[in-house]
Structure I
Amino acid sequence: MGKTIAEKIIAAHLVSGDMTPGSEIALRIDQTLTQDATGTMAYLEFETMGIPRVKTELSVAYVDHNTLQCGFENADDHRYLQTVAAKHGVYFSRPGNGICHQVHLERFGKPGKSLIGSDSHTPTGGGIGMLAFGAGGMDVAVAMGGGAYYITMPKMFKVNLTGKLKPYVSAKDVSLELLRILSVKGGVGAIVEWGGPGIAGLSVPERATITNMGTELGATTSIFPSDEVTRQFLAAQGREADYIPLASDPDAKYDRIIDIDLDTLEPMIACPHSPDNVVAVSSLKNVKVDQVCIGSCTNSSLMDMLKVAAMLKGKTVAPGVSLSISPGSRQVLSMLADCGALTDILASGARVLECACGPCIGMGFSPNSGGVSLRTFNRNFLGRSGTKDGQVYLVSPETAVASALTGYITDPTTSEGSIYIQMPASFQINDSAVLAPLPIEEAASAEVLRGPNIKEFPKSKPFSDSLTAKSVLKVGDNITTDHIMPAGAKILPYRSNIPHLSKFCFEVCDPSFPERAKEAGDGIIVGGSNYGQGSSREHAALVPMYLGIRCVIAKSFARIHIANLINAGILPLTFADPADYDALEQDHVLKLTDIPGGMASGKITIINETTGKTIVANCDLSDRQQKILTCGGLLNYTKEGGQ
């Protein structure tokens, strides 16, 4: 039987396991990336392992999240990252060089290679035919040390594109349409491959927008073929030697096939507060806009920015709208400046921000109270913008500009004239902001510089035969990692300081949670469906572990978060009968019996000592995951020689 693109790359990187969907497999990792919000913890974990130099083909540390330096904390973290990268064989992308996914696509990504990154939008690399996964920082640390990356073998989905995008309809609209079809849970346990005759008309940046947004489906990753479009992009980046062709076999089998006709697609918009709350832009009338933000790892490429500049040229942003534009990389910003497009952007009244994530993770440019903010980003979770009652919509750059000019949500296809943007034959190449690591002979004596905000990695506890603990929090469906461990300018500087960071855990849901969890000693969280969706931030597991959480019982989990829970030594369970969710309440005392036997059998009995009711929970763990939990987490397991 023929293979899909992903199956071919998996087969070439398979260390152990069999490629049956649902089975645990181990993959050799060629490249890793980290960003500064999650990277500090990842390198602290790597140092704990005692391995002197990374063993991957390439590892890159980026600074793109915590670039606002209102105190010493972020600057200290950046200094730590630069020195630890130099010592251990990691390339360092300096602040201002750009967003990790945009820069990695431009300068480092290679078709057919495997990549994991401590950021959930690492699947952006699928736009050039990489097998790219978002992962927790601990998994990235292990991969840098030469260890395998473990996942559950996914199912294979195929999206066939036919036709051609109409003017003012873009790749972002394709992504939003698939979210409308599948929802934020519809891709869980699957790799989404994009194909069909329609992909020939999509550039690599457009493809990368689509694979980036696949994360919001809950998909394991997304991938495009590596074809002539890919070759031309790599050649324009001076990297044609990195090109290899990649395509699925004609007789490859898929678990689901979805067809999207680009000829009939219209501009789409995700309404507050979920990426799958999608409707046609034309269906929204008279919605006043207060703010528009263009950028993020989803829509900050040169192609996106040239479209924005063309639509803004000679026009002025509506008086009631504040417009920000964040180019995705130094390369993009330099080329905008050289061709005059930056002047057109500035003349419109837009504010140009640093080449960084910025407003996407609540790092500045929050909307006004109750304000309507249109963003070309990938997430519009409640409060993520930094304004608790902000009304955030997700749109394409074309819809963003059309709306910024009118002051109301506007269908860009009603715009006058037309725009045509062609990919450049060559990009401006200047890698001076990427610092190479020290040679091996110098690295041994190099000092790693740490600031006072960098604290020790928290210690987890092994499991004994049973656990009696209070249910310290009960939450509903689609709890995101932003709910568990918020981002934003107030909190992100403490990502390397777990004790201080813990004060903000579940702040969005229940500000009293941290104190109650500490008072309880050992604690349990009860959750609904898709618990832990969103960012790959392992802090959403490490901080609850620090606060004493030993177990999370939910209806279902997001892929990356369940791995992070296990890595942190927190036992993830799912209700055997989803109706039992209603039988557990906050402050109930729960007893888990025969935990080792339950992990081995896949079923754990829970006695509710408050009500007397007994329920059964599923404990779907591989042998390796059972050993990790028995040791109290992945670092303990690795120290004890586990593979």
Structure II
Amino acid sequence: MAITELEITKRTSFASARSFGDVGPYELLEGTAHYAVDPLNARNQGITDLELAPRNSTGEVEFSADFAMLRPVDMDRGNRRILFDVVNRGRKTALSLNSVPTATDPTTPLEAGNGYLMRRGYTVVWGGWQADVPPTPGLIGLHVPEAIGPQGPLTGRILCQFQCNEPTQVFLLADRQHLPNPAADPEEAEATLTVRDLPNSPATPVDRSRWSFVRVEDEDLEPQHSHIYMPSGFEPGKIYQLVYTTTGSRIVGLGFAAMRDMVSYLKHAPAPFDGRRGNPCAGAIDYAYAMGRSQSGRFLRQYIHVGINEDEEERPALDGIMPHVAGGMRGEFNLRFGQPSKDVCYIIPELFPFTDTMQTDPVSGAQGSLLEALERRGNVPRIMFTNTSAEYWRGDAALIHTDLETLTDAPESPWARRYHFAGCQHGSGDFPPLEIRTADGIKGQLPFNSVDYAPLLRALLDSLDRWVTEGEEPPASRHPSLDDGTAVESHTLLERFAQLPDVRVPTETTRAVRLDYGPESHLGRTVNLPADVGEEFPALVADLDESFNERGGIRLPDLTVPVATYTGWNLRDESIGNPNLFIGITGGLAGWTLPLPATQAEREATGDPRASIEERYAGREDYLERVTRAAMDLVAERYLLEEDVAEVVDLAARKYDYWAAPKPENGTG
């Protein structure tokens, strides 16, 4: 058993000891998981540089991780299932299934929301997997050793990408504010800095004399050289890439073992729990599912590809996996000098293969399947890939279901389903639509997307559970399709969007690119930095209906009975720089909301090509009857839970009341 000790340091009641149906009250456990893995065990062979880790007296590699768990006070009343929430940059996200917004402050107390997970009886588990999460109260991190070579800590090249929303002279040598990767030599002449406006546009070199690794006034205060400094300042919105030499490589691939062995311990360890040590779930868990959003969804795609789901005793850990809003990307989760937080598809070493069945890249000739390693071992968990419009407009999500040779829909694995949440942005939307994003202060050209897709995730988790435990086939995959004509190249829709009043479209769309990092990339090592850039991949998105909403995918009543148009893309406002760039190309993908004209007169006055609310519906009652019917259709298809219909209809009523009234003649209101 790779966990040597699960140490609980804090135990508190959850939600003021509120009782959740037949399950009863929950409690929150917090502490530290201590690990020791065998680097010679075949089940650990996929972890990059594990053979270079320091070992204890028994030849094992030791590390630890932060840990938290929400469990029923009476475990016998739970559903004998774990939901492992793959934390996003150390932050807990699973309670968004309870319609609780993800807190930007990690010390914020957990909220129960509508209690969905608790009423179902899940034990919700958080365990650290990301080795560069800074030691911050409330964040869930992983603490691993560095690789040690014959000459000591490893030295090698690394790439960082930066973007700011207001002028600055300094960036930390890390993705966002994670643990930095200091420059080995502050005078390194071979270090390069480039700048570009768009991800697919050529980079312009920045002269080495214009920037340094340390401000002169801080030279004595920063011996590790953990910043880049440019006296003239970095321009808001521009994309900067820095390649330099660093010393010290955390063994980030131990994050896979941390999740696998945490789940396996909770499922199998007989150690009785005394309140501080032992297994809090001993004898009470039969199945385990993992859900990861965005960065942590990409982590799950990489976990699947590495095929490391069996523990050292050859027992499967996860029975079901839901990589959410990960698109076709993976990341630096098993890379020498890896930065797990980095999230831009144009600089991530591994993209291909994308699909869950075998595919061939017609340009490179490469062949592969995301599930290939798992299928070789003969034990594949059930997998649901879920994405929104944002990942399609970024340019990569459609690649998970596209045959690149024939440009048709790719065959689907019996172990996988692919779902597109049509007309949604990367994170579930707020209503009324936000004009400035609360998490980071970013403003878009239009108010942000306001579609709440949490009900779809709840329905799919229920289906995943029945698929695993009862063998009941889940709802059919639903996504933009080349075969039925609902998938089109993204650039072909720009002229249509330009017909809408107040909508500014980009000069070009973004798409994933073939990148060559050298002959050792399959070993977790990037030799070519920056990578040699090859041909672009197709960038497919869902086609539009007459209300300019998406046709392909699972369509909530927001789209089928609309009072607004919703997208998965939104351009940056001029106030934060680079207004021709999509928000979120370097994190936090966003869409916009544009209400339909309220009346025919308003539509004619503005030249809006979309039929007005007045022309579509006989009134509020007619509108809500249609919304209810559309919601019940989704229930029949199992994309929505009947218990969520009232919530969907209530939100629709609020939107109708907000937008159906005619605007004053001066255009305000």
Structure III
Amino acid sequence: MNLTQKIIKSHLVSGNMNAGEEISIRIDQTLTQDSTGTMAYLQFKATGVDKVKTERSVAYIDHNMLQASQLNADDHAYIQTVALSHGIYVSKPGNGICHQVHLERFGKPGKTLLGSDSHTPTGGGIGMLAIGAGGLDVALAMGGAPFYLIMPKVVNIELKGNLRKGVTAKDVILKVLEILTTSGGVGKVMEYTGEGVKYLTVPERATITNMGAELGATTSVFPSDETTREFLVAQGRESDFVSLTADADATYDEHIVIDLDNLAPLAACPHSPGNVKPISELEGKKVDQICIGSCTNSSYLDLMKVARILKGKTVSPNVSLTVSPGSRQVLTMLAENGALADIISSGARILECACGPCIGNGQSPKQDAVSLRTFNRNFYNRTGTPSANVYLVSPETAAVSALTGVITSPAGVDFADVEMPEKFLINDNLILKPEDFDNVEIVRGDNIKPFPKSKALAETLTGEALIKLGDDITTDHIMPSNASLLAYRSNVPYLSDYCLSNCDKEFPARAKKLGGGFIIAGSNYGQGSSREHAALVPLYLGIKAVVAKSFARIHKDNLMNNGIIPLVFENASDYDKISQGDKLRIDNAIDSVKARKFTLINESTGDKIPLRLECGDRQQNMLVVGGSLNSIKH
């Protein structure tokens, strides 16, 4: 077996491990973050389970650190108290980004991890089967329920050779994105093998698995080998090490070879992680802003290399440079060895150990700016500046370009003196252990509103085509999560006024006036974040179904969990037979769910459009009763 199959087999609860069939697996660990966490814990409490059933569940507060009013502080207090009361560890504000901290302090090879954040696959860098999901799926897993998924195909990405000077792990995953595009990983796990693996450190592997989320992949995974053991030893966790690798005669569904010897520095150009070009084609383009950090590239190794480039030099006068360490461990070690002083002395601004600019929370660039970011997403208007053009690059490219003021290749830059430490600085005093707290009183602020409840499926669904969208609509389009809205992540009624506002500012008012209806979309609808609000808010607005050419995995599951039917055009050309404002109807909806075949009647044109529902038996039954929580009650 390959490594993916081995981990799944050891956790299999139900189903057969045949690609395309629904299976369920036992979840060992979960994580939440504060942007999705409040809803996840409201849903967890709705299950009636008193204490979590996992080996380890951790609540991270890392997304919305800015406390401009009481709203964020209220949410943080709720997450801390509700988590501790249910046996969940809490990583307090300032301790770091969930994926970086989890890799450092909690991740274990061979374990399963389910997180209410799409970049949970970062854990694959340490040999975990780490999967991003909606908050409701994570809430159920915390209660002891298995996680259901379609058995993925497994893609063998064989790494040959070794990276040249100035070429990085970021360039490896950008190359994969160039090959497969942002939808090429749907229904698949990326499993990395080959001689090149042994030359990549755990943080470098984590960079690759982190950005595998942009492929639409279920997850990505590296073997657990001597490099993994050395990392865990340095973190004081040698006892967590398990050696894991694919069998020598393992088979895969697909095979891709990447020659690291010939790889060159790359960048993802506006406005997609899949729009990849060589840095050599972009060199000389003037840069206004550079942001280094995020869960993709904020490790000790990344920032030590940045410090080496910046040492003794000054950032270009026209460039604003920010650096966000991924964890307090990283920040403290940089401070102790002098690297932080080198970064600061160059003119860089040091931001908090948090997601920050990556999620649009601060550092919106000026109008028409060119911004280089070491992040994982460059979706339109994610920065908060609609006219900005964002390029995703490695920390090395970012640091070199910060000095020149234009996009500059780091090819040839030597980091032979930057090595992984034999021992990381360990200080877990911002991690709260539930066993240290008794009789915790849950604090719930006024802004934390109940999540919307779905109803059993009606026999007939009617409504207008409220909006018609193109391809690659992201969850940022569906439910923006910029700095002005993050404080309301616990308030679905408030957020409803901004649903799809990046596409059509009139959509929320139209949906409310007409009492809901249908969303029509192109391919890969719902790519990006695991943000469950992108399903909860449409539910609140009365959306009955989304009809699209295809769906991203997590968003599709979130829609079904909340009782919204994701329907796929049987013939993609039928997309052209629906216009915004058309009156639509589906008869015999319950029987259609059971048959997984629908007929959409366009009353405005007379067209009868065949649709299909791509789901398993469990999800069929779930949709009939109105979603996952209703299914549990039944």
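Observations
- Structures I, II, III, by FRET efficiency 1/(1 + (r/R0)^6) of positions 198 and 254 (r between Cβ atoms, R0 = 25 Å, to 0.05): label with the highest value: I
- At a computed 23.8 (mean count of other Cβ atoms within 10 Å over residues 374-381), which of I, II, III: III
Readers should treat all values here as calculations from the given coordinates under stated rules, not as data from a laboratory. Given the structure is predicted, the values throughout are model-derived calculations rather than measurements. Cβ atoms are built from the backbone, for glycine too; each structure is taken alone.
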